[in-house]
Structure 1
Amino acid sequence: MKILLKSARITDVESPHNNTSKDILISNGKIENIATSITDSEAMLLNIPSLHVSQGWVDFKAALYDPGFEERGGLTQGLDDAALGGFTHLGVLPSDTPSTDNKSAIEYKRRMSSGHCVSMHPIGAISKKQSGKELSDMFEMYQAGTVWFSDDQHPVNEGILTRALLYSRDFGGRIQVTPRSNSFSLDAQVNEGVGSTRTGLKGDPSLDERIQVIKAIEIATYTQTAVHLSGISTKESLAPIQAAKKAGLPITCDVHVMNLCFTEQEILDFDTRYKVLPVLRTEADRLALIHGLTQGIIDAVVTDHRPFVLDDKQVAFDEANFGAPQLQTAYAAMLKHTGLSSDALVEQLSVKNRSLFGIASNPIQLGATADLTFYVPGLAWEIDKSSRAQACNPFAGQTLIGRAIGIVNNGIVMLNEPGHVS
């Protein structure tokens, strides 16, 4: 199959054509030609005003709950949502039932995602059943095709984290941990401060995250093994991370889209669409996170996509699940709320996220593999609140600016239709 992009602005700092507008001909999964003007009667034409193209976007934190909760959409729907959001690579968390803690579970996900436009990267559990008691079959999962391991929202105690780092170091596995504990944060619902005072709900103190960050850094230092901290949400966590990086320690971290876009003010009327982990913090925290991202203290942005259905959210706040669907709206949400330019966000989602999570770089150049995202920064579109997939999205019923038009990857093209998302 051939596809011809007309007058597409190339946004790829690794490409020799960066910041230029070119016609791009893609054939059999490769970039066949890049020129000022190309004509090919056999190619599917993509001629859209203000069309931009970049390396394919990468998200490495999505919970699809398959197997176990297929009513939330399952693996195929999750991959489709990723494609509609412009992502060509998706890291999928092990938070399934049963948990992805063995070779067979990894093979199931790889088999189910085979032949899709989006490349799925299954993340294995650190501990069996994510219980924090016994290491999972990490090496067998690595042999089955996974590199990353996480217990998702479950705290990882010091003993398990130390053993996991030492064990994974021998075969090149990577450990991802959420910096929270059951000591401070068990049953916490909102940020400790205005959120907890005004709602009467149990507060989650920023102190807990800072302590867990410092603890993880110390264990990484002891084991001399890289550790990735996922879901940084407070300004107090940034200083120890920055100091560790300056000292040459192998520490990386990411931030969730929701924590870049919103604060605890959103939950004061008990709107469960904004109930996420880590909890939404203060405006000072949000601004510090954006600054940390621009300064390289924070390495990556992830969606933490969780495709809950209305039954999971239309309950009392303290009974609602943590999380929200994010894949389709992540780019537009950050464009609206972070103050960062489209080019900066796209560089983060494509080039920088690739580098951190070990996804091969594919600069836009002649002969390269076509692993691309097409998007229009100024396109207005409406998030359909009647859509099952978007009903729990914080932006349901709103109009956003900036949208992915489609992707090409694995020799497959998947395009959006301008207008509503369903």
Structure 2
Amino acid sequence: MPPSDWLTASEAAAELGISLATLYAYVSRGLLSSTPHAQGKHRRYDVREVRRLARRKEDGKRAGKVAQKVLDWGVPVLESSITLVANGRLLYRGHDAMALARTESLEDIAALLWECSAARIVNAPAVLIAAAQWAAWLKLWGDSTPLDRALVLLPAAASQMPRVWALGRDAQLDSACAVMRLLAAAMISAAPSNAPLHRQLASAWQVRSRQQAGLLRAALVACADHELNASTFTVRCITSTGTHLFGAVAGGLAALAGPRHGGETVRIAALLDEASRAADLDRYLATRLSRHEHGVQGAVLSGFGHPLYPVGDPRARLLLELLQDCAPARSPLAQVLALARAVRDTTGAEPTVDFALAAIERVLGLPANAAFTLFAVGRVVGWIAHAMEQARDGGLIRPRARYVGELEAR
């Protein structure tokens, strides 16, 4: 390709009207590719690919009210009054989510997002599945991962319960409470319970400290919703077809499990484990980053850098602060924080909520996959809120595609 067909990082960022940090985030998320320069350590960018992305961004800006038909990252897809991510803050129905996470339970957040009273959630009817039946299912699937167990038991539970999703507000709330409790019970291999969800997790994971249980509570609240991410959009698409809530949530759970979404916590756990064994953290980090420079696809480092939070994910900031306040005396907290500092110093990238969840799992000595469980149990509250909003809207989500293939000559 002639030299004029390549752009430097600064030139590519200028074409797109973004910062260098955002440009690197685009590369890490697969929106843009970069190639090593033959005569130096810097990366270069295909001018055609950059301008194609710039046109798509401009399409979104021009689209106005029809932007809901466009699915590029950062462009609004659907109108929603549930969650706002703006100016480095996360708001649940206009309330600062991080302030809520310091004091409120997940059930309180469910009441806020579902627009009902907390008492309505606490006093919802018991799950209508025989205890013996649930226990038999748990015995059968007890050795599975939390994700696999939930993906099996949610549809199984749906077959035993009335399909009440479209029968009115009270029936919707009863179904919502049942799904929330059953998902948590399946993931921690326990009987469904009306007890606060953070206490259920603390009991299952033998977390005795009240302060550490409070950290689990804050993590659930911080994960409750995050606007139209992949799993939430999946839930809304499934709901728009008219299916029941169990099916929509199962679809959201499958989407959440992907390694570029909630499943990233597993990769971060592996990163923390590798870094803890490294004799020289800076050398280890340099080696990991060099893999990316030599063409390895994916994020530079799992758990760092979020496109919606250029100056740092507030969820990670809060949870890591709370974790430092309640970490056991002998724990790998220092190693975790050292890795975060090293990545910040080397790349400028700040930890994401995924990193914070994996850090909680590691520092508190929780079971494997506890980070993903925290994410899923918290996020189901947001999924349900979006399903309710989509059901009220009543429309079928069916975006159009922009065809970029070949055309037959006429």
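Comparing 1, 2, where is Kirkwood radius over Cα pairs in Å, for residues 99-178 alone highest?
Comparing 1, 2 by Kirkwood radius over Cα pairs in Å, for residues 99-178 alone, the maximum is at 2.
Suppose you compute semi-axes √(5λ) of the Cα gyration tensor in Å, for residues 11-186 alone for every structure in 1, 2: which one lands on 44, 23, 17?
Answer by label: 2.
Of the structures labelled 1, 2, which one yields 17.4 when mean count of other Cβ atoms within 10 Å over residues 219-226 is computed from its coordinates?
Computed on structure 1.
Of the structures labelled 1, 2, one was used to calculate mean count of other Cβ atoms within 10 Å over residues 107-114, giving 22.1. Name it.
Checking each candidate, the match is 2.
Please state which of the structures 1, 2 yields 34, 24, 21 when semi-axes √(5λ) of the Cα gyration tensor in Å is computed from it.
1
Given a value of -18000 for helix-only ellipticity at 222 nm (-39500 (n - 2.57) for each DSSP H run of 4 or more, over all residues; to 500), calculated from one of 1, 2, which structure does it belong to?
2
Can you tell which of 1, 2 yields 4.9 when distance in nm of label points 7 Å out along Cα→Cβ at positions 51 and 363 is derived from it?
Matching structure: 2.
Every read-out reported here was derived from the displayed coordinates using simple, explicitly stated rules and does not represent laboratory data. The shown structure was predicted, so the numbers you read here are calculated from the model rather than taken from an experiment. Cβ atoms are built from the backbone, for glycine too; each structure is taken alone.
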